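See the structures that follow.
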Structure I
Amino acid sequence: MNFIKQTSFFYYTSAIIAIALLIICFLFDGTGGGGDSVYHFQYAKFAAQNPENFFNHWAKPLYTIFAFPFAQFGFIGIKVFNVLMSLVSAFFTYKILQHFKTANAQLIAVVLFSITLFVNVTVSGLTEPFSAALLMVSIYFLVKDKTSLGLFIISFLPFIRSEGLIILGVVFVYLIVAKKLKWSPWLISGHLVMSVIGSFYYHDLLWVFNKIPYAHVSSIYGIGTWTHFVVQLYFQIGLIEYVLFIVGCIAMVITLIKLKGNMPFVNEKLWLVYGCFFAFFMAHTSFWALGIFNSMGLSRVFVSVMPLLAIIVIDGLNYIENLILLVNKKLAITVKYALITMLTVFPFLPTPTSYKLPDDFELEPSQVLIKNSLVPYLNTHKPNKTIVIADISVPLFSNLDPFDKSKVKMIYDVKDFNSLDSNTILVWDNWLSVMEFGLTLEKLNQCNNIKMDTIFHIKSKQGRVTEYAVFRKK
């Protein structure tokens, strides 16, 4: 396939994917990612009314700034923003593969968007798609020898995802071995810029350090195993891509062995693709296995580096094709297209790694309960009351600003539930209220001055029961 045909194939497939994603955004009302996705949307939507939102570390300042105009169009707007970011990721990943003169580069959009996790997170309000886009843009400029620009862009990565600090560490090592250390001061430019901008609000130039919510080696979410993400990666990318990913890694190891120590450590792909991905992977593996930094063992964080994984998958595909080419050219082409076809179809087959359609793109059962039962009840029986919540989806479907303390309070804002006044109600749920705040239904029932008005239930297809109860002053 010549260059023109390769380029055309990439753009045609990207256009088809873009149309499909936009259809999902407009036809399905899911928020993709539950509470965190909703919360990021809320931070962006109400940032004008609450300027602190622009500089909130949990919300990720750079994400909030860029998502802000899109969020004003509602949740569809922020999903469209993330779709654009994922397409940017695919485009710059393609350009990086072209720089490396990698065969089958035109297949990158197919490989990337055949990953169910990548698509599911794309149509959400989560920060990972923007993080992936910024990463690939910066790597593109680094490999194109526009070092200062690449480093300037990547220096803002920690303000989209905290793990950006891990990536910056790998890039710093790359600069050392590539004998480009003189450019390293650009790596702190993101912190310098954000420190100055945020200081006008916080009156503290060191707010970027002082306001970090993860500055403690503990976690309320428990502890996992060292093999957790090795297993979970299979369920997130599917059998075909998992195998090709492993082959790609083996191919890189074989390449290094063949060079017999003469490996030029300025190899961009080794450090900026494999190095960044595996540093990210090992960091999250360690966080979960050691139970630190509030790790929940969530696989969706890997969307931030999924374009790097897709490059490794392409490397694996090429390695298999080249091996078979030694035997038979027609067989090699047949196997390649068979693998790509399987890779594309696999997400739609009835396997544990496939889409759960249409559930993946619709509201979660808890959100359905809030929208169809809880909110109508509140509007009818408790209008204009201040609500105390654990689940941020309650104000989402109530069209309330969750940062307006006169209308919405979080459970941690209330020190004594017996002190609730007649203008305040408490909405308890059996997941976030318990998991995040340790507030069980039993504890509330033991309070003398409040009582339960009503309780709503819904059961998911998997059999999990979700409950929301409304409490008020007796």
Structure II
Amino acid sequence: MWLRNDLRLTDNPALYHAWQIGCQRKQPVRVIYCATPNQWQKHNLSQAQLGLCQDLLRALQSELSALNIALDIIEAPDYLNLPEKILSYCLTHKVQALWLNKEVPFNKQQRDSEVINTLLSNDIVSHCFDNDLLVNSPITTQSEASYRVFTPWYRRWLATLLATDVKLLAAPNKALDHPQSPSCSHTSDQQKTIAIGITGNYRSDLWPASETFARERLTDFIENQQPNNTFNYHQRRDYPAINGTSLLSAYIAVGAISIRQCYLAIYRACSEQQQSIEENQWLKELGWREFYRYLMLNNQGLSKGFAFNPHKEPKWLNNPQLLSAWQQGRTGFPIIDAAMLQLNRTSWMHNRLRMLTASFLCKLLLIDWREGETYFMAHLIDADFPSNNGGWQWSSATGCDASPWFRIFNPTSQSKKFDSQGHFIRKMLPELSTLNDKDIHWPSDQQRTALNYCSPIIDYATCRERALKWHKR
């Protein structure tokens, strides 16, 4: 069984069915994970996310070993080398079949096709499973075209989902009857040696590398959505100083928890509380995740760096100095700088701030959205290619059902609205902590000098007017 963005035992279709067949036939099951450092660099995968993956693999190795299932790392520079590497592994271990869960990006689909065809030419069959979507059946308009707007797609998607009997698959819960071969055995010392190449530090205090912890966090989050609880996702999710989001995105991105587990937790809670699931805001956010996957599956160009609506792209400006200031959190706009510092320090950013920083880069600085997409992929622990691509194209007005070109967030007014007392800014920019609740959103020139805080790199009104003219033209 080939692990990818499905680093879990519970509700893992490929692992479940491989294990079932192994039990029925009393044959050994092996699990592989492919480390492709050069490919990861090409895809700008964040070192924080790879660090989380490595630690999750170490935990999985121990759990699989208790089931007499070996977990091995196959090393290859990039995807081009994988077919022969996996074939060699299969021949060495007399593998009869490969089990894998499907992935969405075009590059990964190509990789899987090459591997599957190479194995098939050597009489090794592959079994592929739908895993990353809640609705796997085609969703089209009445004219059988692909949807281009989220709301009608969401209505059709939700109706299909609610008519679907979604079930979870159990984790392997007993050791296979056959003895594990000597080459499969793992001592506790060997379990610590799993290394997948390029990895980095991450906030393990915020995201412990544990499938069990991910499930517990989901349970806690859903329980906090009860009607009488002070925590309410719909009301609190936009305020970065508040712990108002699920903090599950990193686990969902690497597959430490399945999207079906998330949906069924929502479904059960709504049923128990007699609430309308159609109005559940978090389910709608999961819908956006699926919508961006739907777009990528139906538009190969999105996997190749093309805009969904290329005719809507303005003439982007190439300004390395402004791009660097944005990346480093040195724009002189406190809420933007605080957001970028949160990303650089924790490898995560609040969703409201992702929209603000993206709008600032694409619409006020007129810098290509691809620069932002790349930077986020390289730094986010919850980096998810379809969602990241969709979010950046939405913010730049080039995507499907995107933010209108004339909607340009005012960073200062957004700061006053969603961080009114400046708690988040003070946490990320302690040099501004002495300012009152009004000045902290826009310090005066004298205050900036006294507090050693940078001057604004642009004039908002001027750049807003420029952006409107460029987009309109």
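For structures I, II, which has the highest computed value of mean count of other Cβ atoms within 10 Å over residues 79-86? The structure with the largest value is I. Identify the structure, out of I, II, from whose coordinates helix-only ellipticity at 222 nm (-39500 (n - 2.57) for each DSSP H run of 4 or more, over all residues; to 500) was calculated to give -14000. Attributed to the structure labelled II. A value of 25.1 for mean count of other Cβ atoms within 10 Å over residues 311-318, calculated from one of I, II, originates in structure I.
Source structure of the calculated read-out (distance in nm of label points 7 Å out along Cα→Cβ at positions 71 and 391, 2.7) within I, II: II.
The numbers here are math on the coordinates, done by the rules we state, and not lab data. Everything numeric here is computed off the predicted structure, so don't read it as measured data. Cβ atoms are built from the backbone, for glycine too; each structure is taken alone.
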